[in-house]
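Some structures to go through are shown next.
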Structure 1
Amino acid sequence: MIGFRSIFSWAALYSKQIALVDIAAEFDRDFYLASYPDIAVAGVDPLQHFMKTGWKERRDPAASFSTGFYLDTYPDVASAGVNPFHHYIRIGRRERRSAVPGAAKAKQNSAPILQVVNQADFDRDFYLGRYPDVAASGIDPLQHYMTHGWKERRDPAAFFSTGYYLDTYPDVAKAGVNPFSHFISTGRAEGRRALHALGQKAEVLAQLKPMKDRVLSLPQPEAPNSLLDASAIRSAIDAKMTSVRKDLIIAITHDDYANISGGTQLSIRAEEAAAMQDGHCYLGVWPTLPLPCLSMESDPLVDLRFNGVLLGTARCTTLIAAMKACSIDAKRVHLVVHLLLGHDPGKIAELAQTLGLSKAWYWLHDYFGLCQSYTLRRNDLVYCGAPSQNSGACGICVYGQDRPAHLGRVRAVFDAVAMTVVSPSEAALDVWTKGADFPVHSTVVHPHGDLAYAPNPKRSAKASAVPTGTIRSEPVRLAFLGATVAHKGWDEYLHLACQLRGMAGREFHYLGHYDNVPSYVLRTDAKVTGGDPDAMLRAVRAAGIDVFLNWSAWPETFSYTTLEAIAAGAVVLTNQISGNVAALVRTTGKGRVFASLDQLVDFVRSPGLDRLVLEARAARAREQVLINRSRQTLDLIALKGAGR
């Protein structure tokens, strides 16, 4: 340590100009602006600020130097009233004085913002759940956000939108500072918003694009090496139809149902299997280019699967020509329209007319026939109920502009043949009937499956009465099943799980094959396939799930997962607009229907959920629940053939 005479000499030699030159050589402007976003926003030169007032406010000029530590450790410097960083550069470093208190402190000082953000409750679980690529990389989530994530407009917590903050406050964006750090250090005190008043809904609205723009942004698949010609299609069908002398079912679908998992695909696979089991032939037709709308081509490509074997790709006109050349009696052909997504309805109508069909089947797997928004959610947010196409509601919706043309094209199929509309539930048929004005031959409700109850063969003597008391031995297990998408209620489930994580007696699970699951939700892999349609049912039973939360944002037409959850002995918590989900809960008595998310959260916190789960566990011990799966259109064809 230097003596009084040395300090006096140093103070006498001290010059503002010399200090400026010395400090400028080692001053880290980027570090200073990133560490102190108020300086960046103020537009003050960082070096000048540090020279005049920054060091007196104990701000650090670089990651390698701690102003506060240096002043506290060396009182001779503090008492002299000189700039500590300049003292270190000219004298302290030569005297081997410490600039930071050891390696650990140096590491912390290299990222002072991390300390600020940590204290501001950066949500590691939220970040890892929202961005599975970060979780897979093994990078510390906070470090990732502070170095890269904010520049990629990722969000550090549910309450803060990086993109919204940067877009709303251009002074922050112009300064190039970390927006979350700015909000924590100064923005919150200034009354700046962390999130749009509409929350996540505003984020959805901001990202909405007209359908044409969405289609143009889709990746274009590689063109097939070769296309089927009409003779190849005709030969494959005629050869089989001549030998079996039964019927041909032509199924219009939206994707390759044999290799893509989902409730609709599962029902189509069941239909194909039932057709082949009965000796019929089954031709699946879906668009080669998957689209969220009707085809924009006059003669789109379609892929063909015949009796479970992929034939290849052909133009629609080629398929029509092949069917015209086939020697098939129209009475032996059944056209089943499952979904029109990606198709040209005019070509489907032409196919029906070429075959000489007078009748066909149209399934309500969703409401795409009524609007491009197949879940009927205005601007992908709120259920609209399929109002008149000229309504004010359609006028403010991104789908509204195209709706008249969409409905006109769908009508072509209904004008071409007498359609029997098949609905998997009364709830779905009610929505369709109120929203559609197409000519319809008839309607029928035919569920994808129903429940059968029988005594549990493993029933114990203790499983006779409904238990009383509270949950003690094991927690209530609440689960989300299947696709982690907004219209299925994934966001609401995460809201509930995040609010109640750590609550005694509650445990949150996810069962499915999606990866964007936060660490506070226990994940179990479960994927339903054509060869294993009961995979989800088994998984729910094996995990001992007590509660399935299905907070669907639209009137679901059926919901396999709800049926599977009830069959596995779980209860279902849902909302009033969930369509057949709410209907299944009411008819079976296996759950509760709520008017709001707040009501749901209050119920999950309450002893009422414990009592409901105790009853469900007792029922599981008493009874066995089986699912009788439908054969889809084959059931209806069989009834028709029997003259019923």
Structure 2
Amino acid sequence: MCNKISGFELAKRNGAKKAIAMIIDETAFDLSNCVEETADVEFITEAHPMALEIMRHTTSHIMAQSLKEIWPNAKIAIGPVIKDGFYYDISCDHIITPDDFDKIEKKMREIIKADYRIKREILSKSAAIELFAAMNEPFKVELIRDLDAEDVTLYWHEDKFVDLCRGPHLPKTGSASTHFKLMKIAGAYWRGDSKREMLQRIYATSWFSKKELDTHLQNLEEAEKRDHRKIAKDMDLFHMQDESPGCVFWHPKGWTIYNVLKNYMRRCIRKDGYVEVCTPQMIDRSLWEASGHWDKYREYMFIAESEDRILAIKPMNCPGAVQIFKQGTKSYRNLPLRMAEFGCCHRNEPSGALYGVMRVRGFTQDDAHIFCTPNQINSETKKFCLLLAKVYKDLGFESFSVKFSDRPEKRTGSDEIWDLSEDLLKKATSDAGLTFTINKGEGAFYGPKLEFVLNDKLGREWQCGTLQVDFQLPEKLGATYIGEDGQKHPPIMLHRAVLGSLERFIGILLEHYAGKLPLWLSPVQLVLATITNDLDDYAKEIFQTFDKNGIRAELDLRPEKISYKIRNCIMEKIPIIAIIGAEEAQKRCLTLRYLDGEQETLSINEALTKINDLCRLPEV
């Protein structure tokens, strides 16, 4: 028995009737846990940011229970919470299909209605193995055997169902929401090992309200329409193929977007005091060993051999940037040195993880490395945050959130170095006027980092920008500058990117705008479409005028109906269609039709002025 007070009692005493869990020292616990009566406790209700995850975790167990009740011989594996929902992996003789979803959902609602009390139990490792072995649950037995802990935590739905879990969970199954939906079924190898058994993975989503569920389902439907791969095909931007997995074949229009975006970034960084460099694609293994990447990153590197040397195609640009810094003597007066590189990198991502241009093996980063003194970290962080905010706003993202990723379990460097770098970066971020959440254990192996997260028009999060503080790499690779004291010191290295991968960011832009890019980014800004072919000469004359003024225009002189040409332009997301008929030619004017359906007739000079204004690049 507990000599302290349970979370249930403490919640009742504090009038927290709607509490579903509690937080003590930044860790979430079930209300069944016992605490000191004087403990500083924060109660979790539905409005709390952690509540949805806890509810989904419990709903995952409810789904597992329903699967066992429908198919008693099924073996349950794992059922974690993921973004926007959860899944559960099972081994079952019955091949589950979407036709089974109604039956599973009905059983889940029965379990919620039954309002089973959820009981937490601590068992020794051996006792837990014995329990699950007796239940013929081999996956649970294997998981428990591999745990380092001597005791394990189980959660019971009274005596109806038990699962291995760290928790926390809701106090009762009846506390779970009935606003859930099974989404899809997929295959998944046990523990991600292709040599192990293939399991059935059932994905689901759950929300506290019907409105939230309906909004999520509508967003999924809209996201499907906005899939960058479909948009890219409609707009003829790029394609991917098996002969070059994870690499992009850019078509002329897609390459135009790529270069317009790249040149915009080039203008921004030039104004911000960066110099641009380019480092080799292949670098000898010895440099990657010296930098620490060979040990930490080898599995993601593509390797080439030549004349008994092992070379790695670079997965990142950092060691190459240090080699440039090392050429010649540097003084503290040369710092900060902001060294930018649109570096082409390759990473050996698993084939199953590749996804359009969002997850590729070959990509270009808008990378930069700032070499500075410890005293300059603060000012350089603020300067970078201003640049990043301006770029995101120009690209249509008004706000962003910041995550602070601290030391990971596998890392290099002493705790003293990590303490210093984390403290300096936190202070610099606060001084830049930014608030942040802690992304525990997700820092780079050499230092802490900031992650800048955008929200698109569907509310989806995209981590794009990053700023990382590195006290270690320059010293490892022998980079130094002469300080005010006349002695050599290793510089601090700030790794930073605004867009991240240009390929991925273009994918994000396509989905954010549903292909209707801002005019300055559109690969084709104007199409001149004739109603009849006897107007072709007038159209060609106008085309020359627009082309000389730097407007990306195309001619559509095909002997097709104008309605067909307009439909084509709408599908290809052409921002402006200049319709040319007999009246336009006679009056020497143009009828401009915009993507939103609005039309206006302007003289050639008026149209040129307006389109030039609409196509104007953002100021830097």
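Every read-out reported here was derived from the displayed coordinates using simple, explicitly stated rules and does not represent laboratory data. Bear in mind that the values here come from a model prediction, so they are computed numbers and not experimental data. Cβ atoms are built from the backbone, for glycine too; each structure is taken alone.
For which of 1, 2 does distance in nm of label points 7 Å out along Cα→Cβ at positions 204 and 556, calculated from the coordinates, equal 1.7?
Details: 1: 1.7; 2: 4.8.
Computing distance in nm of label points 7 Å out along Cα→Cβ at positions 204 and 556 on every structure in 1, 2 gives 1.7 only for 1.
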Label whose coordinates, when Rg and Dmax of the Cα atoms in Å is calculated, return 32.9, 116 (choices 1, 2): 1
Kindly point out which one of 1, 2 the value 23.9, 69 was derived from, the read-out being Rg and Dmax of the Cα atoms in Å, for residues 36-283 alone. 2
Of the structures labelled 1, 2, which one yields 3.5 when distance in nm of label points 7 Å out along Cα→Cβ at positions 316 and 572 is computed from its coordinates? 1
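Matching task: 1.10 is the computed value of Rg/Rh (Cα atoms, Kirkwood Rh), for residues 420-523 alone. Pick the structure from 1, 2.
Numbers: 1: 1.12; 2: 1.10.
Clearly, the read-out refers to 2.
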